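The data blocks that follow each hold one structure.
Just so it is clear, none of the values below were taken in a lab; they were calculated from the coordinates. Just so you know, these numbers come straight off a predicted model, no measurement behind them. Cβ atoms are built from the backbone, for glycine too; each structure is taken alone.
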Structure 1
Amino acid sequence: ISTPLLDTMQTMPSFVYLIPAVILFGLGRVPAVIATMIYALPPVIRLTSHAILNVDAETAEAAKAFGCTRMQSLWQVRIPQAAPTIMAGVNQTIMMAVAMVVTSSMIGAKGLGEEVLISINRMEVGRGFEAGISIVFIAIIIDRLTQGVTRSLKKKSGKED
């Protein structure tokens, strides 16, 4: 059931998520945050599931042999081993959320996205470029931070490249 739902969520254009959010919550920041969260969820769900299900079989078997319960195996073996891939999903989710900034400004969300939208409406190329490049820099900084966390998790789990 989850795969078709995630497939549907990932193929829908980002602005489509704004419609039900605006109907339920009106204009402003709240529907923008809700639409962004729903839009950005599929990558982290998919990559988390993939990571946990594809933990090395020998590692999972060793946990079972040492008497780990299913929950202990999940929390103390599978999730730590899967953490770098889970972090890739978190990174993709954050990047998708940042990509929603301009789209969310269409329903009244304030911020850099609003600056881009106003610039487009007024044909102010410089102002739009300035706001757009600021969004890109924010995305790059967040990307580097999550990559740093991923590297430290890889070192901790012994999966360093």
Structure 2
Amino acid sequence: YTPQPPEPVLGIIIARHAEGYRVDIGSSQAAALDALAFEGATKRNKPNLKVGTLVYGHLLATPPFSEPEISCVDPSTQKASGFGELAGGFLIRHVELGRCRALLAPKNPTLSRLGAKFPFEIAVGMNGRVWVKAAQQEGDEDKLVEMIRELKGDESEA
């Protein structure tokens, strides 16, 4: 995976530092995530994320001789807008980029159909990772995974 701003990415925290985190986004280098790059974060009120925590963010910059930088706030609104820590659910790795693009499309028929059947949350990263969390009913998450696996890259246009 080659990071390109402003793509959304799903990452796993691999190290904590005084001023932020190192995050595995599936590229050749880990990304840097500033502790203040969260909605409502201040120098006194920083998120306390542990190693192994899953986060959803977007790429800010990819300097040529440094690690990529990610953020969990929308730069235009300074709000989370769905970005941040992802709790519960599970991560699907190595999803084809065509499927990721299809899932991110605003008028995706598959997600609309699934949403009519049962409530769920989804976060899609252009780094080939998808996070899904279904309501507490047994088997809903398994159905979601099967639907995502069956999705074709061109299915976003209906």
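For mean count of other Cβ atoms within 10 Å over residues 80-87, which structure out of 1, 2 has the highest calculated value? Walk me through the numbers before you get to the answer.
Working: 1: 21.0; 2: 15.8.
Checked 1, 2; max of mean count of other Cβ atoms within 10 Å over residues 80-87 sits with 1.
Tell me which structure, out of 1, 2, gives 16.3 once Kirkwood radius over Cα pairs in Å is calculated. Numbers along the way, then the final one.
Details: 1: 17.9; 2: 16.3.
Label of the source structure: 2.
Cα Rg over 2.2 N^0.38 Å, for residues 40-87 alone was computed and gave 1.17; which structure, 1, 2, did it come from? Intermediate values should be presented prior to the final figure.
Numbers: 1: 1.17; 2: 1.25.
Derived from 1, not from the others.
Work out distance in nm of label points 7 Å out along Cα→Cβ at positions 24 and 56 for each of structures 1, 2, then name the structure with the largest result.
Values: 1: 4.2; 2: 2.1.
Going through 1, 2 one by one, distance in nm of label points 7 Å out along Cα→Cβ at positions 24 and 56 is largest in 1.
So if we calculate mean count of other Cβ atoms within 10 Å over residues 8-15 for every structure here (1, 2), which label has the highest result?
Details: 1: 12.6; 2: 20.1.
When mean count of other Cβ atoms within 10 Å over residues 8-15 is computed for each of 1, 2, structure 2 gives the biggest number.
Here distance in nm of label points 7 Å out along Cα→Cβ at positions 16 and 48 has been calculated and equals 2.3, so which of 1, 2 was it run on? It would help to have the intermediate numbers written out before the result.
Details: 1: 2.3; 2: 0.8.
Only one of 1, 2 returns 2.3 for distance in nm of label points 7 Å out along Cα→Cβ at positions 16 and 48, namely 1.
One of 1, 2 was used to compute helix-only ellipticity at 222 nm (-39500 (n - 2.57) for each DSSP H run of 4 or more, over all residues; to 500), and the answer was -25000. Which one was it?
Values: 1: -25000; 2: -5000.
Answer for the origin of the read-out: 1.
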